[in-house]
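Below, each structure is written out as structure tokens.
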Structure 1
């Protein structure tokens, strides 16, 4: 399926992971990124800004720029530059092509990221000229119903970003995070003098620029934790929700308030903390001392992620819905 992938050059986790997944399924020559996005083809960015990088794609991506016979158009991010590009092409998109929008933003409403970036009128103009056939939304709240053509589409994980990980667990429990939601502050206050948090860097008032653990080293350090905590940030969906099982650590998490098909199962893959965090310290103390139970849960979560939540699996879901839509209108 020849695909036009309209991309933002800014980092967008869902956009970048969708690109890498589609390329794995369709091949570089069948996924044309427009504008050409160098971070998909050069390994110059560190994790997590390299999620879409595809090794060996450079020359093929440059040679294959023809937009003839496009079957699928992916408007890949809720960002102003993406919609500027889309509007410049919209009149030339074949009527037969399926046009989908991937809304990977933190906002609850569809296209809310464009309002946040102050280009909501561009979004309205685009959908006024050609409404999307299908929409894939990261922050699809449990209580929302957007209709039959809108699908939950959370972050995934690209296994190609993993390097060999040590099985040694040198940290008991960690939550390395910026305080982008009050529950994160509450958790960090509770953990201030608990376990080995003070020595492992689980502390308040962090900023991303100050993180000592970056790139692939960050994933190695996550893998070195017996237990890793996860709480919502600007949106419910976080990279950590997928990173922790990917690296083989056990996760205690706030229960997500969004739809996730084939979500992790409590008690089998992870443990949910009470909304008021009243059992946080108790759960932490239990799982850092019950090695067999904890590691079995971490292994099960890792296998579950590889089965349902890689970049390739997420892209396969998108293509499956596109195929169903094509059959339905034929």
Structure 2
């Protein structure tokens, strides 16, 4: 075996191990998008076949078509590195940025955690409680909100999306939603969806008739979207089992005030719910999270934007935005 063949063998063995590691990370982190799952699984299979042919001896291939196929399989090994980088960035995006300007609330009573006249962040230990300064809340679709828009104090993912697509369609947003008085009725409403609306300067959570609440908000010139309900009147209404620790977020009402609550570190969903109830959250809905979907940022009191999860995906198309 000459030097070139040895280097080819080392390359193929390395790409096999790397493709297997990338798929394992994808599987363990539950980054379940059907297209990507098929892609990473296919890479593992292709690399395995290529290495097998190499070990068997490509010179033994008699057919010209088989030789061309082997070259194509070998060329596919160069896709492993960018695929690994993509999945690595997705894994990194699971980790919440530290909010160093937060107020230590570990020894505070829950009723003392209140908003101020500017965006305020509390750290209870397990949770960040964020009170964005706002006078209006929008549901933004298609074009990701710009950090240069200094009217925005908070931006994060909102409703679920039914399909993974680079193009945008209103039907891709699960649940009825409204923007500045325009109502969009979705074919993908679910019984467990709760309507969050903002109209006439007031926010509301509607657990009983989400579709009707969205219509009323739109008629009043407001905005809103639907998501799973977590807590209603202080009681859990969500039976959601996640076997692995993740970062979680909720749009919630605490002490009569609207806030965003994030887990400081990865935790199990049951633990997250327990912490919300210890805090005394009155009402809460789930916020779409996961690799890429948890893209979010807020504007600090200095005016500087702090990225909390900074890895957006090009097929994410709807966000909730707080404006001062």
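Values in this text are rule-based calculations from the coordinates and carry no lab data. Computed from a predicted structure; not experimentally measured. Cβ atoms are built from the backbone, for glycine too; each structure is taken alone.
Here distance in nm of label points 7 Å out along Cα→Cβ at positions 19 and 299 was calculated and came to 3.7; which of the structures 1, 2 was it taken from? So the calculation was done on 1. Ranked by distance in nm of label points 7 Å out along Cα→Cβ at positions 27 and 315, structures 1, 2 are topped by 2, which has the highest value.
Looking at FRET efficiency 1/(1 + (r/R0)^6) of positions 67 and 115 (r between Cβ atoms, R0 = 35 Å, to 0.05) for structures 1, 2, the greatest value goes to 1.
With respect to relative contact order in percent (Cα under 8 Å, 6 or more apart), the largest value across structures 1, 2 is given by 2. Calculated for structures 1, 2, distance in nm of label points 7 Å out along Cα→Cβ at positions 155 and 235 is largest in 2. A value of 20.0 for mean projected area of the Cα convex hull in nm², calculated from one of 1, 2, originates in structure 2. Looking across 1, 2, the calculation of distance in nm of label points 7 Å out along Cα→Cβ at positions 187 and 307 that yields 3.6 traces back to 2. Quick check on the output: 0.30 is FRET efficiency 1/(1 + (r/R0)^6) of positions 43 and 83 (r between Cβ atoms, R0 = 25 Å, to 0.05), derived from one of 1, 2. Which one produced it? The read-out was computed on structure 1.
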